[in-house]
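J.: Next up: the structures, one after another.
Every number here is computed from the coordinates shown, using simple stated rules; none is lab data. Just so we're clear, the structure is a prediction, and the values are computed from it rather than from any experiment. Cβ atoms are built from the backbone, for glycine too; each structure is taken alone.
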Structure I
Amino acid sequence: MTQTLKEISQKLEQLKESNLQEIEKYQTELEAIEPTIEKARQDIIEAKKKVDAAAYDIAKRELWTATNTKELLEDKLDELQHQPLVTKEEYNKLVDEIKTVADTENDAIIKKVEDFFPEFEKLRERHIENYTLANKVLALLENFIGRNTEDYKYDDDGHLLSGRYSGLEYTPKRSVVYLLDSLVEHYERLVK
């Protein structure tokens, strides 16, 4: 079963969170070892002053253990902070899976967009019919009903009315045709 991008994302986020928790755990342990190292050093100094071989031996072993523990923790932290959390094979598989899932979803979205195109075409035709009819009616009004009367091109104060000098023509304030043509053009250029 193919995972969704959200499922893949959740798994990767869990992996990341687990890694960060481990890093925090080892950083805390590393910080906690410093006082042990310092105490062992002080114990060595005290044992040297007292010339106490048994105390010196214990302090040296404690220092050795604490220093080696610190080194081990630093190595583990370095690994957790710098080593990949997945193998190269797993990584490449995830890359392919993410791209495949994203492409599948993208194709589904494009399919839904394609389903709207017949309706877009109908709306475009309806807009063209409306535009054509409006201009026919304006031509009828201007040429036959108004008899091309020059006086009708001016307002009562004698100013030329906007869009009347060259004759009546309907120009839509917002053209659906340009919008739909642009949509179709971009769709064909980018999707097909």
Structure II
Amino acid sequence: MYIQRHGESEANAQRIYSCLKIDPPLTSDGRKQIESYLDYYSQSDIDKIISSPSTRAIQTAEIIADQLGLSISIDNKLHEVIMGYLEGLPQDDEENIKLFSSILENWFNGDKTKAFPNGESYQDVKNRIDHVYKNYLYQEKTLLVAHATFFACLIGRQLTYNESVFELFLPRAGRGKYENGKWIMIDTR
């Protein structure tokens, strides 16, 4: 199974949190980021592309699908983690960073009781992650197109790490692959 984070979106460029309510498209730079991978994908064995329902993920999937002559399927369970109160707020604000990172660090360090205010709990996200593991993990020729925090939770389900939760995040347009029981980061520009 391959994973592809969407390219830069307008919300990324504006440095604001976006989940479901705010549904920004890709920027021109975001499109270029994905287009820069088309040679790689042309040489891959991908035969199925499944996308988050978000505009930025669908646009990312469409760029790749057009190159490969494939259609895309939408899976509503691949949406970004719903951050509730944080949606639309600046990512550079210290209080917002503190709230965001403390919830994720609690989740990854074993305290599953924390939830984003008016957003998803760990159990909500885990149910969606379990869906991915059950339905896609061993589909070697499938590409999932989704989001940074969602993929960090997906990858973090199997890993133990010592530093920051943010070491699990794919950068904008970052790629990875699950192969032979291991996560491989293909590109972490």
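J.: Here helix-only ellipticity at 222 nm (-39500 (n - 2.57) for each DSSP H run of 4 or more, over all residues; to 500) was calculated and came to -27500; which of the structures I, II was it taken from?
T.: Clearly, the read-out refers to I.
J.: For structures I, II, which has the highest computed value of FRET efficiency 1/(1 + (r/R0)^6) of positions 9 and 73 (r between Cβ atoms, R0 = 25 Å, to 0.05)?
T.: Structure II gives the largest value of FRET efficiency 1/(1 + (r/R0)^6) of positions 9 and 73 (r between Cβ atoms, R0 = 25 Å, to 0.05) among I, II.
J.: For structures I, II, which has the highest computed value of FRET efficiency 1/(1 + (r/R0)^6) of positions 113 and 177 (r between Cβ atoms, R0 = 25 Å, to 0.05)?
T.: When FRET efficiency 1/(1 + (r/R0)^6) of positions 113 and 177 (r between Cβ atoms, R0 = 25 Å, to 0.05) is calculated for I, II, structure I comes out on top.
J.: When you work out mean count of other Cβ atoms within 10 Å over residues 121-128 for each of the structures I, II, which one comes out largest?
T.: Max of mean count of other Cβ atoms within 10 Å over residues 121-128: II.
J.: If Kirkwood radius over Cα pairs in Å computes to 25.9, which of I, II did it come from?
T.: Among I, II, the structure yielding 25.9 for Kirkwood radius over Cα pairs in Å is I.
J.: Another question, then. Given a value of 31 for relative contact order in percent (Cα under 8 Å, 6 or more apart), calculated from one of I, II, which structure does it belong to?
T.: Value 31 for relative contact order in percent (Cα under 8 Å, 6 or more apart) corresponds to II out of I, II.
J.: One of I, II was used to compute mean count of other Cβ atoms within 10 Å over residues 17-24, and the answer was 18.2. Which one was it?
T.: Considering all the candidates, the number was obtained from II.
J.: I've got another one for you. Ranked by mean projected area of the Cα convex hull in nm², for residues 25-128 alone, which of I, II sits at the highest value?
T.: Max of mean projected area of the Cα convex hull in nm², for residues 25-128 alone: I.
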